[in-house]
1. Figure out for me which of the structures 1, 2, 3 the number 4, 18, 19, 18, 17, 14, 9, 2, 0 belongs to, where P(r) over Cα pairs in 5 Å bins from 0, in percent, for residues 51-106 alone was derived from the coordinates.
2. Suppose you compute helix-only ellipticity at 222 nm (-39500 (n - 2.57) for each DSSP H run of 4 or more, over all residues; to 500) for every structure in 1, 2, 3: which one lands on -9000?
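Values quoted throughout were computed directly from the atomic coordinates according to the rules given, and no laboratory measurement underlies them. As the structure is a computational prediction, the values presented were derived from the model and not from experiment.
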Structure 1
Amino acid sequence: MSLLQWKPEFSVGIDSMDHEHREMIDLINGTYEKLEANSDAIQVEACLGDILSTISMHFALEESLMRRSQYEEYQAHKNDHEELLDQIRDLMDDFFADPLAGAKRLEESLSDWFARHFSSFDARLHGRLAAK
């Protein structure tokens, strides 16, 4: 079972961004599947590393687009990116320290950050970029 499903409202009309959002959903779902299958910690840790690196690259692309377009909410959006990366690192640390407790927290948190960030910060940004 998937944790997140791609929805048409996630589309921002920028192919590279839509592709990266789909990729993030796939990585989150892959991690969730590993947790549900009680995969060993090394496999889950690898998935978490993939999530962190993919999201870091995605955020760098978004921040570049925001700077080039002189996006007025740039700093708040960037701050949210930093907060999300910190949360992912905390999830990873929790999992490394105690895989059983960390797995529970991962299951509760993985989709929340994507949905929250996308529905607030990304929706405004992508609406502005699409309008240009």
Structure 2
Amino acid sequence: MEFPEKKSNSEWARQLTPFEYAVLREAATEAPFSGDLLDEERAGQYSCKACGHPLFESETKFEAHCGWPSFYETLEDDSVVLSEDRSIPGRPRTEVRCANCGSHLGHVFDDAPETPTGDRYCMNSVALQFKPE
């Protein structure tokens, strides 16, 4: 898939820390309960750490007790791109990527009946930047 923000791997590597690059560009996952944004409770907006594309509003963040920041809805319907992830045999998942640059953000699950949408966008903190209101 083509994304509006186009950079080479070496350009991304110069812009991002090695850990950010591993998560955003190579689909690694940060350890649960380790991310800086897990306990962020201020009002504001979350965007892609790689390109700054707006992704989520703080009003949609909720405590899912899974170890990663979780949201029940994206900012816009086209904020992210979803694709099938079969990297774990026998456990297909839905990967979430930034619609602007294609960076890996996390996964979405339909296991949050307590939310208005039933969805849990389980995001890596390192893949997000937070701008308080």
Structure 3
Amino acid sequence: MTTDRDTLLQHDQSFFDALVSGDRDLLEALLSDDFVLVGVEDGAVADKGVVLDLMASGALRFPRITSFPDEAIVRVLGEVAIIVGRTGMSFTGPDGTAFSAGSRYTHVYAAASDGAWRLVSAQGTTIKD
């Protein structure tokens, strides 16, 4: 189980790193084809294609994402894994609005046929002070 936890937290960190660096190829590899993101700032829903296009164009930028893996709750349920974690982040949306927040997030992973984990769903909730 520790190996699953470590592997999943590494995938989570790779996802955050890809967002900060704007690495479209890494995001492509980490996300399932049917990936869905629910935005932390407004609850908007975006699929994989939208997220990749926004990142590639620079319309969506994440200057900073700090994660707290020691606080993460990781549950593996067969071929599905759920991580509930916490981040501090700043980003700029497609309309140019800058946003910073602490958030709790839920990431859902599924085991792919090649044995790797793919992120299928991500949702964040702003932590109010």
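1. Numbers: 1: 5, 19, 21, 18, 13, 10, 7, 5, 1; 2: 4, 18, 23, 25, 20, 9, 2; 3: 4, 18, 19, 18, 17, 14, 9, 2, 0.
The read-out comes from structure 3.
2. Numbers: 1: -26500; 2: -3000; 3: -9000.
Among 1, 2, 3, the structure yielding -9000 for helix-only ellipticity at 222 nm (-39500 (n - 2.57) for each DSSP H run of 4 or more, over all residues; to 500) is 3.
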